[in-house]
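Several structures are given next for inspection.
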Structure P
Amino acid sequence: MRAAMKPEKQGFAVELYFDFEMENTIRGFREKIYAAGVDPVSGKMGDRPHVSLAVFNKVDMPCLKELCHEFASTLPPFPVSLPAVGSFPTADNVLFLSPAPTLQLLQVHQDFHDRLKCSHMHSSSYYHPGKWIPHCTLELELPAEQYTLAFKTAHDLFTPIKGKFASLGIVSFRPIQYMAEYQLHKEIK
C-alpha cells in the first residue's frame, strides 16, 4: 500500500524526446519493472520518456516557446545511447537510465543554457552546465521496498538502448501537461 502522496509540485521543463522506436523500447522496459510488482508512479502520471535540459519554477511561456522552436530548428536528430541504470541518492528514490554523455549531448545542453542566459531565464541549478546529470527517469517517489525491487529488476533485465533524440518539448508538471513539441530538423549539408 502506498504512503500518503507528496504535495504536488508546480514547474516547467524543457525535454529532449527520443525517436518513436526508442521511446517504445523504454516504455517496454518500464512495463517489465511493473510486471515484477512495482506500482508505477511516473507511469501513472503519463510521463513520456525524455531527458530534461532545464527545469523552471516559473517561465515566460511565449518567450520559452519561441526560444525552443528556434533552438530545435538548429539541431538535426542526433544519436543517443542509454547504456546504464542509475539512481539519485535522495529521498525521492529516482531510478533512471543514464545516457552516454557524448560531446554532442553536452554541447546541445550548453548551447541551450547559453540561449536561456541571453533571454534572462533561469533554470534550476541542478540543470546548469557542469552540474547537470543527464538522465531518463524510469520511476520516482517509490517507497523503499518498491524502490529496491525496481532497482534489482532494472539491474537484472536491462540491456543498452540506442536511438536518436528526435524532438524538443515543453511541459508543465504536476499534473504533467504537454505544452509544445518541436521536431529537430536542421538540414545536414
Structure Q
Amino acid sequence: MREKGFDTLVIACPANIHYLTGFDGWGYYMPNFVVLRQDAEEEAHPVLIARGMDAGAGAFSTHLPLNRVFGYADELIDSEHVHPMSVVCDLLLQQGWSKGTVALEMCSDYFTARHLTIAQEELGPAKLVNDNRVVNWVRMIKSEAELDKIREAAVIVDSAIQTAIDTLAKDPFSRGCDLIAEVPRAEPLSPFEPTWRL
C-alpha cells in the first residue's frame, strides 16, 4: 500500500478477504468488506464488515479481535434505499480514514457500480482510486508451506485423473456416476511420477 500510495484499502472479494483475515463465512454472496490502513501500527488489525449473521464467523475463523468485526443489519440487503457500502463509508468518515487516497477493489466481481456510486456520494472529497488487484498480486507470492500444499494437491488431483482415465480405458461407456465413484478409491501417485499416463 505504501508503494502504491494507498492510505486506506477497501477489499470486497471473498477470496482476498479470506487471504487477509481467514474469514470463512457462508454469506460470501452478500457484500462483505475488509478495510486496511497503510499507516496502522504493528498491532493494529484490519476491520471486517459483514452481514450480522455472518459476522459471527469472524470470531471463529479470523485472527481479528472482536472490536474489529462489525455486522450490518439484514435490512441493508437488496434495498433500493440503503446499502452495506454506506457502513464502510461511515467507518471511514468516523475514523478519519477517508483522508488521503482510498483504494477500492474496483476490478473485483464483488465490487459493483453501486458500491462505487455510494463511495463517491458519501466520501465527498476523498481521492478514490482503483486498487488494480493489489491483493491478488500479493497472493501470487507463495511461501514454502503454501507450495508444499499445492504440491500435495497436485498429487491428489493427478491420482484422481489417472483413475478416471484408467476406468474409461476399461469401459469407454462407463456411466458418469460409476466413473465418479471410482475416483475416491484412487491410490496416490508418487509426486515424482509423470502425470496422466494415457
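A short reminder: the numbers here are calculations on the coordinates, not readings from a lab. What you see is a predicted model, and the numbers here were worked out from it, not measured in a lab.
Name the one structure among P, Q that helix-only ellipticity at 222 nm (-39500 (n - 2.57) for each DSSP H run of 4 or more, over all residues; to 500) of -12000 was derived from. Comparing all candidates, it corresponds to Q. Which structure, out of P, Q, was Rg and Dmax of the Cα atoms in Å, for residues 10-97 alone derived from, given a value of 12.3, 39? Going through each structure in turn, the value belongs to Q. Using the calculated result 18 for relative contact order in percent (Cα under 8 Å, 6 or more apart), pick out the matching structure from P, Q. Matching structure: Q. Work out which structure the value 15.4 belongs to, where mean projected area of the Cα convex hull in nm² was derived from one of P, Q. The correct label is Q.
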